[in-house]
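A.B. asks: Listed next: structures, encoded as structure tokens.
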Structure 1
Amino acid sequence: MLTTAQKADITKDVKRHDTDSGSPEYQIAIATVRIKKLTAHLKKNKQDFHSRRGLLKLVAKRKRNLDYLFRNDIKVYKEITKKLGLKSK
């Protein structure tokens, strides 16, 4: 679980405006951090299948957001993948 301070720290570079919480860039940044935390958790707890399912759903959601950005604004897509260290198309 991410605290409000952690979310603010993570998304300060990708926010469109001060009260942004719904843009694809914001959602991708939050999902990326949550994916990293869940991956670390699953390395320690290999039998936690409920968390594994949550991780797979989160990865799919991030992929849908990335695909949306790729279709609608390729420039922002390239910037966000570079900032977050994600593999781009």
Structure 2
Amino acid sequence: MQTLLELAIGYALVCVLVAMGLCALRLLVGPSAHDRVLALDTLWMSGMLLALVLGVRFGTQVYFEVAILIALVGFVSTVAMAKFLMRGEIIE
């Protein structure tokens, strides 16, 4: 019999994977560039959450370090894309 934690982790993995799939769909189909940037922002957050859930599941520190790297790169890329959409250039 599975413990409650194992069931919760499995449910969280399924939910995060469904969210990633829906974000990928919005990224491909999105009617405007702003929708695609928002979908990409949500996609990297879901990827970070996936790494965190896998870190809890397997009990290793590597997944938590990967989640920190995803968060840093995702934040910088989101700011750069938002600035590009507003002004048309990234570096002033």
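Laboratory data are not the source of any read-out in this text; all were calculated from the coordinates shown. Worth saying up front: this structure is predicted, and the values here are computed from it rather than measured. Cβ atoms are built from the backbone, for glycine too; each structure is taken alone.
A.B. asks: Of the structures labelled 1, 2, which one yields 6.9 when mean projected area of the Cα convex hull in nm² is computed from its coordinates?
C.D. replies: Details: 1: 6.1; 2: 6.9.
Comparing all candidates, it corresponds to 2.
A.B. asks: Which one of 1, 2 has distance in nm of label points 7 Å out along Cα→Cβ at positions 56 and 80, as calculated from the coordinates, equal to 3.1? Please list the in-between numbers first.
C.D. replies: Details: 1: 2.4; 2: 3.1.
Traced to structure 2.
A.B. asks: Comparing mean count of other Cβ atoms within 10 Å over residues 24-31 across 1, 2, which structure shows the greatest value? Numbers along the way, then the final one.
C.D. replies: Values: 1: 20.8; 2: 12.8.
If we compare mean count of other Cβ atoms within 10 Å over residues 24-31 over 1, 2, the biggest value is for 1.
A.B. asks: With distance in nm of label points 7 Å out along Cα→Cβ at positions 16 and 32 as the yardstick, tell me which of 1, 2 scores highest. Kindly include the intermediate steps, with their values, before the conclusion.
C.D. replies: Values: 1: 1.8; 2: 3.1.
Across 1, 2, distance in nm of label points 7 Å out along Cα→Cβ at positions 16 and 32 peaks for 2.
A.B. asks: Given -24000 as the derived value for helix-only ellipticity at 222 nm (-39500 (n - 2.57) for each DSSP H run of 4 or more, over all residues; to 500), which of the supplied structures 1, 2 does it correspond to?
C.D. replies: Working: 1: -24000; 2: -30000.
Label of the originating structure: 1.
A.B. asks: May I pose another question? For structures 1, 2, calculate distance in nm of label points 7 Å out along Cα→Cβ at positions 8 and 48 and state which one comes out highest. Before the final figure, lay out each step's value.
C.D. replies: Values: 1: 2.7; 2: 2.2.
By distance in nm of label points 7 Å out along Cα→Cβ at positions 8 and 48, the leading structure of 1, 2 is 1.
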